[in-house]
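Bear in mind these aren't lab numbers, they're just calculated from the coordinates by the rules spelled out. Everything numeric in this text was worked out from a predicted model, so none of it was measured. Cβ atoms are built from the backbone, for glycine too; each structure is taken alone.
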Structure I
Amino acid sequence: MSENNTLYAGFSAKIDAVLAALEAEGVLPAGCPRNNVSVEPPRDASHGDLATNAAMVLAKQAKTNPRALAELIVEKLSADPFVTSAEIAGPGFINLRLDRAVWEIELDQIAGQGADYGKSAMGAGKRVNVEYVSANPTGPMHMGHCRGAVVGDALASLLEYAGHDVVREYYVNDAGSQVDTLARSAHLRYREALGEDIGEIPAGMYPGDYLVPVGKLLADKFGDQFVGKDEAEWLALFKSEAVAAMMDQIRADLAMLGIKHDVFASEAELQAAGKPEEAEKWLRAHDLVYDGILEQPKGKVLDDWEPVELPLFRSTKFGDDQDRPIRKSDGKWTYFGADLAYHMQKAEGADELIDIWGADHAGTVKRIKAAVAALSEGQGKPIPFDVKLVQMVQLLRNGEPAKMSKRSGNFVTIADMVEEVGKDVVRFSMLTRKPDAQMDFDFAKVVETSKENPVFYVQYAHARICSTMRKAAAEGIVPTADNMDLMGDDELALIKQAAQFPREVEAAARAREPHRIAFFLYDLASAFHSYYNLGNDDPAKRIIVAQQPDLSSARLFLVQQIGQVLKNGLALLGVEAVEEL
């Protein structure tokens, strides 16, 4: 695994050994924590190949100044045969320059590990529950769900790649009033399928054509036995049938994006199992829920408002502006109340929880985090809980707002998008900006063949490499690591760029930010294209140089490994590394 034998991990271990030696010599106190010591590229490449903050971080514990401690660290690091120089910069940073053999060895590591290059054991098998999408089962997946779906799925893959045990979960909101509306809308389509003219879809019902096949399914299954019958006779049944049909459609829509969940948790089943009551009981026992009267909504005068006593969660204790009800006046659970119980259930089988929410849920983050912290602590194991907020995407076509889908009635579906531009374009595009930043998705721009289109630019780099390898094979030239000494500074710079991948994976996993991988891939693709284009001006810099088979073989070995890193990164994001465009 990369954690043990790639360049950055290797030098982290070397520096750790130096610090252990200084501890044994009494320079550092015994048991001195080193978790904040980092090894990374210097901000300015002219300063060297690696930089460490070890002296800056540990000087206080050593009761000395950072430069004095840095001198002791540099003295030991300079003895390493792979370190050509170790210099102190500024107040105590240490910059290292490495022997070129280090980069040749790293290139061999990429070749030897192949599809595993970049993987890490950092997660140590900890189980992380990532909940994403969780759209109401009342219609097909639409653009409002797409970005969160891709971010959540890429994050789950990233955490797996970094050594976590990941559970991908979808919370089915099948217990609210919107599901009653779905059942009534499906009943209309059921009657239509049996030949009734239902006219215009009444206001408040779901109008999309996507319910037409659901109505036909119900008609085929039940015949006319629920025509003209009282709602009480069919509502519960139609709710169950319609939700099941819509979830089948949602799973199919997600599959078009390459997304598959491990668990579909039902809100209705959660309530039937008494989970909200369990949560309320525990919260009351710890004085976190009490019976009180909600304040009248601020800034509003409601003629029909009456003070009602409700069970309230003490969210003001955790920074909220008022306490929040967990039940409604009719005794039904509020969304917040049900959500508490759902997170309590998730915490029972996980070491950490991550939710991917739309930015419109920002106001509930603090209170749900507080409640989850309280509930998980009550189970005897506080569970880290993080919420990633995802901004909406504006759909455009040549700069103009995109038209809506006829099938859905009033929105653009994920199926529409994938059918028009392809899964890979949709997935990569959704990761080209931080999730909490607004973004535009222009159907015309995302299929442009230009450097400004990162999807094309990265895939083109891999396709270009594959084309070069095919050309070499046709000419009988085989990539080999035997002549690495023939490569110059241009090749070394490209290796140094690729060697960042394992470090980027771990950094992205720690930050829970899969978009960092997309950024890395774009930078690596850009570096490769620049290297490739050197041969346009100077034939001696081409990858395949006539009459120089040894040099050509070495350069081919290099670009083959660059292709491997691009392929690994794209696979991590659920995007195909195409071999030709």
Structure II
Amino acid sequence: MKTPILDRVNGPADLKQLSSPELTALAAEARSLLIQKLSVTGGHVGPNLGVVELTIALHRTFNSPVDHIVWDVSHQTYTHKMLTGRKQAWTDPDHYGDVGPYTDPQESPHDYYNIGHTSTSIALADGMAVARDLRGDKENIIAVIGDGALSGGMAYEALSNAATLHSNLIVVLNDNEMSIAEDHGGLYKGLADLRATNGASEHNLFKALGLDYTYVADGNNIDALLKAFAQVKDIDHPIVVHVHTKKGLGFAPAMANEEAFHWHVPFDVQTGAALKPNTAPTYADVVLDELDRQIADGKPVVAITAAIPGGFHLKKFAAKHPDRYFDVGIAEQQSITFAAGLAQQGARPVAFENTTFLQRAYDQMSHDLGVNKLPAVIVYSGGHVTGGDPTHQSTFDLAMLTNIPGMTVLVPTNAGELTAMLRWALTQTAGPVAIRLPGGHADDVAPAADFDVNKMRVLHAGSKLALLGVGSLLPLAQEVATRLKTERGIDATVIDPRRVDALTDADTLQQLADYDLVATFEENSLDGGFGQKVSAYFGPSAVRTLNFGAKRRFDHKQTRAELLHEYKLTVEDATAAIEAVLQ
């Protein structure tokens, strides 16, 4: 039996011993392993299939880790990991979970950063190049960035600064004509012109910024890549190597539906169909249904996304209301300040965001929305305890948002609350409103007609013990209350706070003034979270408080179940902790 070529590759240096046909065969092996593993685990399918040859050529040409390759987003580094000593995570199903989805310095000296967000590689490379020059060294610094990442403003800032360097810096632009979804923005016409003219178009953004430039038409051809990289290796000035690749190459379903296979759940290798398809309504659908109603009533509603329409089913909205839908690209800052401009002129913008990406627009939320008290609405997903990846950790949203002056932050527990909150947010004029979507499948609870943004919802009135469950953890508070009632005869009050940026319901809080204990539950960092606000409120009194939530730290390889146990966010753990305090 013929020995797989990957068996002979234990590090990048081994690639230098392979012939051109062997490198091509290695690409086929890597692509097959990618499809097989991702069909089981899920993950970034299209991005990785498209850069197999690019990765092999980079590691064949350059001398990693002496030469530094910095990957933007790093969701396309699975082949890179195979070639840098971590191939067992693809060849052995028992080790599929050994490595993370992004570069990680804890895994390998060939990785320099934990990177899960976009548009950062050139800026990082700028810094590394200057530090190299200060040391008097000569290694190559290579930044790999996707065309979608160019829609992020930081990429332009970094390119502008890179042009001022007088030493080696190589920017590899992986142009597959896609972002997460399709590209949006005027710059992509310029990239199309460059592709159409084999890099010769006079409309060259990179040259306009003062950078050298070269083009590789077939970025999935190893020989063409090796030739191009050999020409720029050890170059003495900054240069952009524009490489045209095909996202999803080698897997027909991924090529046919590039957006769906940017990241995909486990799938059937033959058909690409999800092994566990999810067709149930989501809370994003609840929001879109309400926006349809608002538009039908003549309201000037506008929907905005920063390159993640699939997560909110926004293509359905775009099909119905094309003049009211804007995808600004991977540019969260633009999405928020764009919303501010819309709101100032009387439109009712709704920006759809993911909490781990929204943090990149903190200044815009504070300065452009908060200071100016503009009534834009931010609907965001995430906001829960997640495991395994610090770059997409979702436990900082409440601390981030609730401490922006004037920002009202609402956390619904069901579809009825979500709809009522959205209706209120789209009519109020006091300032910005952020609404955290519940997770899971949407229920069919009807909107509450008596929703009051300044009132908590008391689900059960007990005595001496109050349990306040924020959003997704309201069911946990209810389960703990049931167990305490059954096992200890303790009749706990259960409360849905609904609003978490401020404690505006003085009447309900005053009813707890003679309680022995008030406990809060939130899927958020305790530092800066809702529980701290409750503890501060009761601080001058005799009421004791107990806060359940996440630690203020970055989590790496832990699972969600492990973290929930550690944070006492399970019925057993939380009940035991409350009993210990009461005793």
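Given a computed value of 48 for percent of Cα pairs over 37 Å apart, which structure among I, II does it belong to? That value comes from structure I. Assign the value 7.2, calculated as distance in nm of label points 7 Å out along Cα→Cβ at positions 71 and 327, to the correct structure from I, II. It traces back to I. 20, 14, 10 is what came out when semi-axes √(5λ) of the Cα gyration tensor in Å, for residues 39-94 alone was calculated for one structure; which of I, II is it? Working through the options, I get structure II. Of structures I, II, the largest value of mean count of other Cβ atoms within 10 Å over residues 223-230 belongs to II.
Comparing I, II, where is relative contact order in percent (Cα under 8 Å, 6 or more apart) highest?
Going through I, II one by one, relative contact order in percent (Cα under 8 Å, 6 or more apart) peaks for structure I.
Source structure of the calculated read-out (Cα extents along the principal axes in Å, for residues 215-534 alone, 81, 53, 40) within I, II: I.
Looking at distance in nm of label points 7 Å out along Cα→Cβ at positions 207 and 239 for structures I, II, the greatest value goes to I. Here helix-only ellipticity at 222 nm (-39500 (n - 2.57) for each DSSP H run of 4 or more, over all residues; to 500) was derived from just one of the structures I, II, and that gives -10000; the source is II. Once mean count of other Cβ atoms within 10 Å over residues 23-30 is computed for every structure in I, II, the highest value turns out to be that of II. From I, II, which structure was FRET efficiency 1/(1 + (r/R0)^6) of positions 375 and 495 (r between Cβ atoms, R0 = 25 Å, to 0.05) = 0.00 calculated on? Clearly, the read-out refers to I.
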